[in-house]
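Asker: Following this line, the structures themselves.
Just so it is clear, none of the values below were taken in a lab; they were calculated from the coordinates. Just so you know, these numbers come straight off a predicted model, no measurement behind them. Cβ atoms are built from the backbone, for glycine too; each structure is taken alone.
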Structure 1
Amino acid sequence: MKKIILRADDLGFSQGINFGIEKSVKEGLIRSIGIMVNMENTEHGYNLIKDTNCCLGLHTNISAGKPLSNPELIPSLVDKNGNFRSSKEYRKAFQEGYDFVDYRQACIEVEAQYLKFVSLTNQKPHYFECHAVQSENFFKALETICEKYQCDYLPACFNGPVLFKNTKLYPVLEASRPDYDPYKSFKEACLKNYSDGYCMYICHPGYLDAYILKHSSLTLPRPFEVEMVCSDSIKEFCREQNIEIITYDDL
């Protein structure tokens, strides 16, 4: 039997996203969920899925909404209004070869988000990773807080396989491609040979509401990913190909 991790990111981003993830869990194949704990709709999203048997991770976020820590303590991460700097700013900095994130300030916010996750869910994150940012100082802060609280760190997966619990995971994240077809993408990912590890298919299921349309560059693929993970044809494909959806807890 071939095993694959099928993960949904961004729970809490908006109510539309929350409802899409709820459907993807209760009627679909999603078994691992990344929670953005700093958003206004975090508790709304958690309440929708808290009674499901899902593997919950901390989708640490420093590029959307407001921080949980005092903005005055983390000036490198926020704009003049106290909101997180946008993912567009992070992308521009990365492309130009500099990192404006202060490591110690990032540790303050990452720790605040870890503590919020524990308070919200009454458990540690089953995996600990990040949302939409390429910053070595941020990654270093994630590792530091994971080590402090003895959590399982899932490295950023922008460039090929990553190690998690001494297991090699091959990330598939294709929603930003202009020709993205979630059905085709998922099937192709499942059929590849991962002889020394597992495929980790990362999607962002959700429904579009005003907040997402205003604050996210990833829009149209989201509802189609809800449809894909809930579809009878994909469920039948998994049965025919002897594919088991596993979680990070199974590693």
Structure 2
Amino acid sequence: MPRTHKTLPRLYVETPLSNGAEIDLDKDQTNHLVNVLRRAPGDNCIVFNGQDGAFLAEIVQVAKKLVSLRLIERSAQQTPANDLWFGFAPIKRLDYEIQKATEMGAGKLQPVITRYVQNARLNPDKLKAHAIEAAQQCEVLSVPEISPEISFDKLLASWRDIHADRILIFCDEAAASASPVETLNRLKGRRLGLLIGPEGGFSEKERETLLERDFVVPISLGPRILRADTAAVAALALIQAVAGDW
């Protein structure tokens, strides 16, 4: 994306995009663009839909609850959807975890209900909104796919059928402290997934179950016990830096 576009508002839309097309924003986007950001006819913004790339757009009409945009030109080609799978036990700060996973390049987000989950009631629309917000702020062009919640046992039982040869990386807080870099180096070129537990960690039975699976690779995140949201960011950064798209 041109540097001159870096300061423009970015909006995710679910409308096909092409040069010269005119599109209408929904009520919430209109409110954000006009009442929060104080934009007016003639001002520019960037829109994307996860399929057609990003487009420079001009505000051509502002009504009470409606903004119309005209697409001027494509400012960025569509990038392929990210393949990195991120499984997480829902936590209280779920908005933060979803946003950071999106920023770090996770393409598939999977809520996993474990024994010690404290936030089992999920709102799929809110999860999607958190991912969209992060994508808008960080120039991500592909909003992650968010799957319906699944139980820990069902996830592992169906892993091979659904994920084939994908390796599941498990951050084992009970393992001896060690650098994960050597382990991740061996996974370069493989399809990867990451599983992060809840605030209370995985139960001992869940840990044993994970370690028994031949598609699970445990790693240590060092000598300190990290909060679940911190562990997610740390592990995603390690994976992307050593074996991912960094």
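Asker: From 1, 2, which structure was P(r) over Cα pairs in 10 Å bins from 0, in percent = 7, 32, 38, 19, 3, 0 calculated on?
Answerer: Numbers: 1: 7, 32, 38, 19, 3, 0; 2: 7, 29, 30, 18, 12, 3, 0.
Among 1, 2, the structure yielding 7, 32, 38, 19, 3, 0 for P(r) over Cα pairs in 10 Å bins from 0, in percent is 1.
Asker: Computing mean count of other Cβ atoms within 10 Å over residues 50-57 gives 16.1 for which of 1, 2? Display every interim value, and only then the final one.
Answerer: On the way: 1: 16.1; 2: 20.0.
This figure was derived from 1.
Asker: Here Cα extents along the principal axes in Å, for residues 114-185 alone was calculated and came to 38, 29, 28; which of the structures 1, 2 was it taken from?
Answerer: Values: 1: 41, 25, 24; 2: 38, 29, 28.
Matching structure: 2.
Asker: Comparing FRET efficiency 1/(1 + (r/R0)^6) of positions 122 and 178 (r between Cβ atoms, R0 = 35 Å, to 0.05) across 1, 2, which is largest?
Answerer: 2
Asker: Who wins on relative contact order in percent (Cα under 8 Å, 6 or more apart) among 1, 2, i.e. which is largest? Display every interim value, and only then the final one.
Answerer: Working: 1: 27; 2: 18.
Evaluating relative contact order in percent (Cα under 8 Å, 6 or more apart) on every structure, the highest lands on 1.
Asker: Of structures 1, 2, which gives -12000 when helix-only ellipticity at 222 nm (-39500 (n - 2.57) for each DSSP H run of 4 or more, over all residues; to 500) is computed from the coordinates?
Answerer: Values: 1: -12000; 2: -8500.
It traces back to 1.
Asker: Something else now. Given a value of 4.3 for distance in nm of label points 7 Å out along Cα→Cβ at positions 34 and 154, point me to the structure among 1, 2 it was derived from. Mind showing how you got there, number by number?
Answerer: Values: 1: 0.7; 2: 4.3.
The structure behind it is 2.
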